[in-house]
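Listed next: structures, encoded as structure tokens.
Derivation of every value follows stated rules applied to the coordinates shown; laboratory data play no part. What you see is a predicted model, and the numbers here were worked out from it, not measured in a lab. Cβ atoms are built from the backbone, for glycine too; each structure is taken alone.
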Structure P
Amino acid sequence: MDICTDKVTDWLIRCEVINESEKELYQYALYSAILQIIPLLFSGGISFCFGSMRCGIIMILPFMILRKYSGGFHAKRLWSCLMGSSLLLILCIFLCMRLFYSEALFFITAASAISLIQFSPIENNNRKLELVEKRQYKKITMISVIAFFVVAIILLWMDKDRDAICLFIGIQLTAALQIPCLLKK
């Protein structure tokens with residue numbers, strides 16, 4: 001990924017869009033943007049193969065937003081991350097398409113939501129958060145979790161069970177990726 005961001009920023013410098021002094025800043029911004037887009041692309045691609053892009057996109061949206069502020073497990077190597085993420089996405093998209101709404105699913109999601117609110121943010125070893133950031137991330141996580149949960153309930157009320165299930169799975173996936181970090185503590 002570093003090679004890709006290097007080439008793009010070098011190209012921007014050659015085209016005189018940015019200055020050489022801004023290279024590191026733009027590399028970081030590009031790297032961050034790519035990391036934000038990858039889950040959407042993976043989920044879209046996998047769900048397209050399963051025949052339901054809608055399920056994959058709806059499921060990954062809460063994950064992308066919640067994961068950014070809640071933290072959780074990160075693989076040490078890129079290939080481990082890609083393989084693990086792909087397998088998790090395949091499993092979650094499969095569940096989104098096959099599960100039927102039940103009270104058990106509702107309560108598992110409620111427990112996941114409470115867990116996210118209680119334990120977030122979980123810091124990454126590469127970047128420690130300041131106290132102010134921790135409070136802000138916790139607040140954003142709490143508001144986002146509640147918003148996605150309420151939207152899912154509204155979708156259930158509107159007989160859009162499949163879409164609600166996708167949101168539930170997205171919340172559960174985010175909470176599940178915090179478990180390894182919580183067990184380490």
Structure Q
Amino acid sequence: MDALARLAFDEAPVGLVLTERRIIRACNRTFAAMLGYERSDLLNRSFRMLYASQAEFERIRDIGLAPLRTRGDYSDERLVLRRDGRRIWCRFRAHTLTPDAPLERTILSFALISDTAPRAMLSPRERQVVALLARGLTSKQAARELALSPRTVEDVRARLLKKFSVKNAAELLARLTGVEI
């Protein structure tokens with residue numbers, strides 16, 4: 001990579017990562033800073049380190065596989081774990097270089113959605129519901145994944161809307177950007 005291309009990669013306004021089989025092989029300064037790491041601390045590490053638990057990693061890790069196989073790209077919004085234990089909302093995008101084996105070599109971008117939202121403490125159940133809403137699940141789908149009734153998820157969602165004085169899930173997610181969990 002020539003010096004100008006390397007500069008563009010390192011200083012891009014979004015976090016950029018090259019992975020091989022979910023292992024970080026290269027990342028830019030923006031990605032490392034967003035997560036509170038030195039770049040060298042991230043290289044050759046599994047993406048598992050960005051999730052609060054093995055169970056969360058296993059739930060989320062394969063969500064985009066089908067679109068990567070069929071279209072070559074995938075995007076969503078998700079919470080990722082910083083080195084200091086805080087979780088941040090990011091817009092996540094993936095592009096595979098190997099569609100037949102989508103995770104063999106993938107380029108990812110992570111854009112911090114916002115870091116200006118009010119800080120708030122959420123209960124464990126509220127965190128679960130917010131994370132599923134951020135993945136675009138309906139209350140019924142979230143209830144199925146959490147082994148709850150849809151009414152229970154609707155109650156948590158309504159409580160969150162009231163708590164943050166917002167009208168819908170999109171506004172809720174926007175307000176919770178940067179939330180300390």
Structure responsible for 1.17, with Rg/Rh (Cα atoms, Kirkwood Rh), for residues 101-140 alone calculated and labels P, Q on offer = P
note = The value 5.4 for mean projected area of the Cα convex hull in nm², for residues 53-124 alone, derived from one of P, Q, belongs to structure P
query = Any idea which of P, Q comes out highest on Kirkwood radius over Cα pairs in Å?
reply = P
key: Of the structures P, Q, the one that 19 was derived from, the read-out being relative contact order in percent (Cα under 8 Å, 6 or more apart)   = Q
ask   = Hey, distance in nm of label points 7 Å out along Cα→Cβ at positions 93 and 165 derived from one of P, Q reads 3.4; which structure?
value = Q
For helix-only ellipticity at 222 nm (-39500 (n - 2.57) for each DSSP H run of 4 or more, over all residues; to 500) computed as -11000, the structure of P, Q it came from = Q
remark   = Note: FRET efficiency 1/(1 + (r/R0)^6) of positions 77 and 173 (r between Cβ atoms, R0 = 25 Å, to 0.05) at 0.75, derived from one of structures P, Q, originates from structure P
